[in-house]
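Asks: Each in structure tokens, the structures are laid out below.
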Structure 1
């Protein structure tokens, strides 16, 4: 079995989150979906489990991060083009998310948004042939 990544995020309203990410063009794995959780498919081996807060709490003794005041993670997803980055942010805004900031480094273009539960996401396009030398 290939290594798979499953990020887990708490959500307040699962159906609202499903609607939001569906409007962004994502799909879900029905094998990992019920009234407590769903599996948002990012890529072949990359998934985000959206867990209703009470269910999320069964996996940890720690408090859930207050996303209005803190970021616990930034989830970054690549796009195939700069236009693809902008198109995704347009979908985010129509679906009720919040556009945060845009950064253009020439070789990398990125835009950040916050989903309906305050989780921080980044969509970026990177031209790897233009990455400046480190050092």
Structure 2
């Protein structure tokens, strides 16, 4: 059964159809529900969720300033994935470039190290996505 997370980012996109192709057809996100009349879709990927809404007017209350590419400057979305290398391969097959190649990283939290294989990619509007595969704890 569908359950909305407590925090769900909503991204303003320039072309919903293009974004849905990228997120769903290339990366494997699922549309939980959509409102085509509003050019809106709610997506999930494992336990991660995002909302996409096509920008449709300049005086929208959701805009805080004029939108200029790349969108989402100053933030990135970290998304857990089961297989980072498979996603990189899907992106390459679709002809979509990677911003930073998949690498193994270990992050310290007090006296433990948490491992991830992660990579960076920008969506069609320039939002920075970090897909992270869990490598365990040491």
Structure 3
């Protein structure tokens, strides 16, 4: 069985995949749409890696969002903000990425991950950091 921390990170990763999907659908600018879709593909790959570890540990895969998670709520507001334009949405993407990065950092600093989980989380963390840099970049670009 996986640790609760690992499962929670996987849930959050799933929520961010869904968030990117919705954000890409609602973006006005074709460039922003393309950038969001690229991030979506990277994040889906991270989710697959995390789910593969869950499967190894005999757990259920994360195939649906938490609906209650903070990140889910944040992404819902992001996709609603696309109604207000790309700028507001870009700022929320940045906030969502800061949130998930901080959650991964906290997990890596804790001793609550099993060794096999930790190596998957460390791999995932580099993609999460790319996402966080992407969030910063688009927030500046659409500011």
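Asks: Matching task: -3000 is the computed value of helix-only ellipticity at 222 nm (-39500 (n - 2.57) for each DSSP H run of 4 or more, over all residues; to 500). Pick the structure from 1, 2, 3.
Replies: Matching structure: 2.
Asks: Match the computed value 137 of volume of the Cα convex hull per residue in Å³ to one of the structures 1, 2, 3, and report its label.
Replies: 2
Quick note: the coordinates plus some simple rules give every number you see, no bench work behind them. These numbers come from a predicted model, not from an experiment.
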